[in-house]
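What follows is calculated from the coordinates using simple rules that are stated; it is not laboratory data. Computed from a prediction, not measured in an experiment: that's the story for all the values here. Cβ atoms are built from the backbone, for glycine too; each structure is taken alone.
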Structure I
Amino acid sequence: MDDKHAMWLRAVDTLLVELFDGPPSEMAFILNVGDMGLLRQLESLDAKTASTRPMPGQTTIAAHVDHVLYGITLLNRAADGEPNPWATADWEASWRRTTVDDAEWRILVARLRTAAEAWKRNAQTWSQWDDITAPGVLSSVAHTAYHIGAIRQILAAAGQNHAPR
């Protein structure tokens, strides 16, 4: 592996760790230093909060989490060698889980944690970089960051701290 490829993989890893687990050092690129990251924030929420619509017609935190999980699952399937998991993807279905009970919420967040850990590993070992996979990996960072922002806006609308430390 050449230096540029190694630098690219370190950058992707840094950003994925920052988003899911919080910035690992006193340097941050997307979140603020000291932020707990998406997973610990979700683990701190209860099912009622995850299932509450911020306003009529808007979706819930549970729906955002299910959607992020679905996308990461597709990325992991591709990394595991499935030729085109997006060919049969049902993105609309990934938004249908809008409410959860306590057990469903714990399972959903645990599944996201497991999928995120697998994705961080897979992104580091992906060897077939091309004009599809490179933007796909980058979009996983941007897409996750978007959903963190959306989740935090829902929490802010509910009067909860949206920038946890």
Structure II
Amino acid sequence: MRPCDSTRAITCCFTGHRPEKLPWGTNEQDPLCLNLLARLEASLERAYEAGKRHFICGMARGSDMLFFEAVMKLRSSRCGVRIEAAVPCPTQSRAWPRAGKERYMKLLAQSDMISVVSAKYDYDCMHRRNRYMVQNSSMLIAVFDGSPGGTSRTVAYAADRGLEIEILPPVL
């Protein structure tokens, strides 16, 4: 897909760690997680003030869910905010715990747009989803601790493509 330059200019995508790499794991009431959430909301507010109106989320467990919900909060208080769910494959949440699947389905239902990047799961579908998000955006917000993995590769790809990047360490 070739992104439209005018749409890309107002688009911000997100990458971040899954619960296994976050110090609070799945406990989103942990003070460290609440601190990150406040910083994420402030980052989204800055992106909005800079003209971003379209936000793309890769719908993974952990940081992505926090991002999606923070965009929903922004959408409730600001005009013109849209959220796109970039789904790597239709079976993305198949092996997730029940609560995670329910949260995923609830968030998908609140999306303004759903883009399914691959028709079925394969080894590279998550990477294709990440490239899709970066190729269709001018800004990337990342919850990133510097460790190797998919988040690291996405940040590097965004840097190579010249996106504005805001890194939010999980813990300050």
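Before moving on, here are some points about what is shown:
- Highest-scoring label, criterion being Cα Rg over 2.2 N^0.38 Å, among I, II: I
- Identity of the structure behind 34, 22, 12 (criterion: Cα extents along the principal axes in Å, for residues 106-153 alone, calculated), options I, II: I
- Ranked by distance in nm of label points 7 Å out along Cα→Cβ at positions 42 and 58, structures I, II are topped by II, which has the highest value.
- Which of I, II yields -20000 [helix-only ellipticity at 222 nm (-39500 (n - 2.57) for each DSSP H run of 4 or more, over all residues; to 500), calculated]: I
- Ranking I, II by mean count of other Cβ atoms within 10 Å over residues 114-121, the structure that comes out highest: I
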